[in-house]
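Take a look at the structures listed below.
Every read-out reported here was derived from the displayed coordinates using simple, explicitly stated rules and does not represent laboratory data. What you see is a predicted model, and the numbers here were worked out from it, not measured in a lab. Cβ atoms are built from the backbone, for glycine too; each structure is taken alone.
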Structure 1
Amino acid sequence: MKSRILLPFALLAALILLVGLACGTVTTTTPSGASTPGSAPTSGGGNVQVSGAVSSLDNVRSATIQIEAQGTFIDPQFGLQVNAAGRGSGFIIDPSGIAVTNNHVVAGAALVKVWVGGESTPRNARILGLSECSDLAVIDIEGDGYPYLEWHQAPVKTGLEVYSAGFPLGEPEFNLTKGIISKESADGQSDWASIDHVLGHDATINPGNSGGPLVDANGKAVGVNYMLRPDFNQYFAIGGDIAIPIIEVLRTGKDVDSIGVNGTAVLSEDGSLSGIWVASVKSGSPADKAGIQAGDILYQLEGLVLATDGTMKDYCDVIRSHQPSDTLSTTVIRYATGELLEGQLNGRALAVTGTFDTGSAGGDTGDTSGGSGEAPDYFTEEFDGLIPDWTYFLMSGDENKMTLESGNGVLTFNLDGEELYVYVLYDPYTYTDVRLDARVENRGFNSNEVSLICRYDPDYGWYEFAIGNDGLYSIYAYDAIAQGYETLYNGGSTVIHSGKDVNEYTVICSGKTLALYINGVEERTITENRFAFREGQVGISTSSFDVLPIIVEWDWVTISEP
């Protein structure tokens, strides 16, 4: 029962993302197709042509791939995302399975799966190299004998007919749109990349097109799609003149213009705080060795305050001005704790040197429910502020089959595996007598079960009120010494709202009395003498059975005196 901190949900009330215009990845929870790799394409299966360079627009599909990258991230807008799966596009450039995509599609992923040419069965792939600043990545798909795209060789001029290929919106259907090059040298600065110039075009792309090819009428790659401004019908691709030299280095296994973070520039509303928000850190990278963590803000690099204009430009200029092995001083804000840390990349590890008042940046952040201040004991957690005081643990099941996300005022459990028991606990206080109220919405199937927990003590046990969406409920005592659940009472409710609906639950633990209310109706009150748990933490839980996926949103939880 290893606890893990839930760092900050719906984070950065005081910070804004200035650009935020990436064609982006699309978060998914139920990937299509089987989870086992397919056979090598030399078998001739699926939609993949046997081998060779693509020579026509009709065959571009065979060398275009859909990519799913799964990992755990701390997003500056949506907070902690556990085992989140995002989808983008890419394209094969070598028959051995070497493929190109965007850095923001695969950076920080624990595993990468690829569907080639619209196949229904994914293949495994490994990341060879990443470029944070140029938003490029190279991956190697298992097998060989793949069809591939060659590069457009002539100068790219305004008016050139082009086509965007890929898998927008995370859907499995291949998509191709037509347009022209509208600008030969557009501005490539954004809050996730810094590119000297890019190609502007009007061949429509959408979220999920990230990393896919922009091709000419002969099926030759003109660039790598990476950004959109849909309100202005403007779309952008990294041209071959910039992409090819970087790709050639990345495919050798070396990173380019990277310290090992998946970063986004953030800037407070009043400009008083800026930096590079770290969503994830690559294991073994200079950032990892220095002690940089997901959820940190890189505030200074070599003494230069970063992202003061809301873009990655200054950050990338510093990196490009030094060799990968150079020692660089850095200052980091650990946003969840308000700590200020100083250290070096390729040198001295980070150490706490002071504090930073994150609550003062950009004005009033509202109720932060913790953070650098004192955590409250009785309050309503609405899951839309800083809540670093909550942790989760998995009682049973495959952690790779769950996603725990927060944002927009809800804590969402998405469980895609059987017998998953996920617990979330409020850490700062232990309670003797306490009342818990919660509002919960079922967005999946009816076979889920939610629980409210009181007097949690990992050494002794806890009381758990478990309510199924079908109306059946149980009051349990978990005996940590015997490592088992003991049923104190089983019952059924006639007032529960089954199906995709909302319910409110109340539990009271007062002395030896345990009480459960559903939608304001008292369902059961019992007297418990056997275990007599006296004090402990409070928490909530969501569980899955055999009908999947389970999607449950917790709108709020109130902790109060009984």
Structure 2
Amino acid sequence: MANENKNIITAEQEIKLRKPFEDYVGKIQKKIDGLRVEGTDKVISLQNDIDAIKRDRVLTKGEKETAISEKRVQLEKAKGIEEKNKGEIEKLISDAESYLNQHFDKEYYQPIKASCKREKEAAKERYNKKIAQLKQEHTTTSASLSDSQEIKDEKYVYKNKLFDAKMKRDKDFQDIKDRKHAAYTYKYHMIDLLRMSKFTFMESQAQKWENYKYSFNRKTFLLQNGLYIAIILIFVMLCIITPIVKKQPLLTYSNVLNVFQQASPRMFLALGVAGLILLTGTDLSIGRMVGMGITTATIIMHQGPNTGSVFGHIFDFTSMPVAARVILALFMCVIMCTFFTTIAGFFTAKFKMHPFISTMANMLVIFGLMTYATKGVSFGAIESTIPNMIIPKINGFPTIILWAVVAIIIVWFIWNKTTFGKNLYAVGGNPEAAAVSGISVFRVTVGAFIMAGILYGFGSWLECARMFGSGSAAYGQGWEMDAIAACVVGGVSFTGGIGKISGVVVGVFIFTALTYSLTILGIDANLQFVFSGIIILVAVTLDCLKYVQKK
């Protein structure tokens, strides 16, 4: 043990190893700081002064202009000095970096890294010896006891001692890990001062990788990614099994495009309900909205006069230009879906009604009205030219995918770059705190439902074009489960305020690809619901575990 300690670098020895770098780079840093005083430092200071003057409400407009003009004269002078000293500063930085590249790794980091490895081995050995000692003491003490309560107390004490030993070992491991990480980042700390936080791409990536390794936790990683790993393994198994069973490969260009094509309309639905889940809500009426939208779109874009009636009236839009019918169909889909989602949003926001209830009511009303109005019949095909107008295939590539890409970009922008998006996260995370900070919870909630309705309308319109019509009130049954499940699998938490658009996209593709793969393999559609149910259950369980862990 004494020999091992000799090979371990102490804190004092580490300071000595670090000193040559501090001296060499520190000397250069002083020269650079001196060159920056009248140049870069003054430029930054004057720019801050100008910004402060612009914000100053005490000064008059004329006083502001005079003060800013004076500062700008000084700023130009400082920029001139900065430009003059730029070459010399770059030369000094290059000298310091060259020294670090030649000596830092070999003379400092690698010795510390090797020392940390020996420290960890020593910590393990100390832990094992402590466990053996505790076990021996426990065995000796237990042998001398006869009273059952005393034996029980001794077991409890022994268990606590084992726990303390484990905690001491974990603390030692963390200290060693911290030391190694600090040694690695010390080089970048010096570069940071030299370059004023300007790193090259490779340096930034190296730091990100080091930080990832430093903060990596196996339990957290499996909690966050375990479901994805399991699904990937399932897909790998399906890719192996399908050629054996069906004599055709699963992972082909054609199949991938088919998955993307099927996922595109569903993407709109998932993006819509994701905003509601972000508010700790949901929407049970999505499937019925799709049925209503696709029926409406089919009636308007129908090939010739409609054969079915709505409330006893047969509609005929053939006198309208095809392009006008396409636009009207989209408009009506969006209006009708938004009308019903706004109603649900109003009741949810105004009366604090749970979205489960308000959207379930919507589901029943929509299905009842649509079935009664249309007698549940299918309205046949739409004009054959319309799909090529909306979602043409260019060299075999289905452009319906581009519609989904545009929707993803727009919703991502709304969530991440607008005040409404930030308020959405705030209300979802803590509505009471959001209200206190001046955010209108009512407007945000209704706004989320309106956005969902617009997306549902677009999704059902695209689905109508993809399926060449065939709209009926029963179409879309169960789609709400797919949309909600895609969001949950994608990491949009039902606890509220947590979720990313990228997760929603991944979730939609996972579910669509899984359904498509199981269909090709010939798995019964009813059994596919079993797979979906298991995935949903696991996803929500992991989400709950993450929430409990945070609490």
Inset, instruction - Out of 1, 2, choose the structure whose coordinates give helix-only ellipticity at 222 nm (-39500 (n - 2.57) for each DSSP H run of 4 or more, over all residues; to 500) equal to -27500 when calculated. - result: 2
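Which of 1, 2 yields 1.49 for Cα Rg over 2.2 N^0.38 Å, for residues 156-195 alone, as computed?
Computing Cα Rg over 2.2 N^0.38 Å, for residues 156-195 alone on every structure in 1, 2 gives 1.49 only for 1.
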Inset, instruction - Compare mean count of other Cβ atoms within 10 Å over residues 84-91 across structures 1, 2 and report the one with the greatest value. - result: 1
Legend entry - Comparison of 1, 2 - label where relative contact order in percent (Cα under 8 Å, 6 or more apart) is highest: 2
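Upon calculation of Kirkwood radius over Cα pairs in Å from the atomic coordinates, which of the structures 1, 2 produces 29.7?
Numbers: 1: 25.1; 2: 29.7.
Source structure: 2.
Ranked by FRET efficiency 1/(1 + (r/R0)^6) of positions 228 and 252 (r between Cβ atoms, R0 = 25 Å, to 0.05), which of 1, 2 sits at the highest value?
Values: 1: 0.25; 2: 0.65.
Result for FRET efficiency 1/(1 + (r/R0)^6) of positions 228 and 252 (r between Cβ atoms, R0 = 25 Å, to 0.05) over 1, 2: largest is 2.
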Inset, instruction - Please state which of the structures 1, 2 yields 14.0 when Kirkwood radius over Cα pairs in Å, for residues 340-395 alone is computed from it. - result: 1
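If distance in nm of label points 7 Å out along Cα→Cβ at positions 140 and 452 is calculated from each of 1, 2, which structure is the one that comes out at 6.8? Don't jump to the answer; show the numbers that get you there.
Working: 1: 5.4; 2: 6.8.
Considering all the candidates, the number was obtained from 2.
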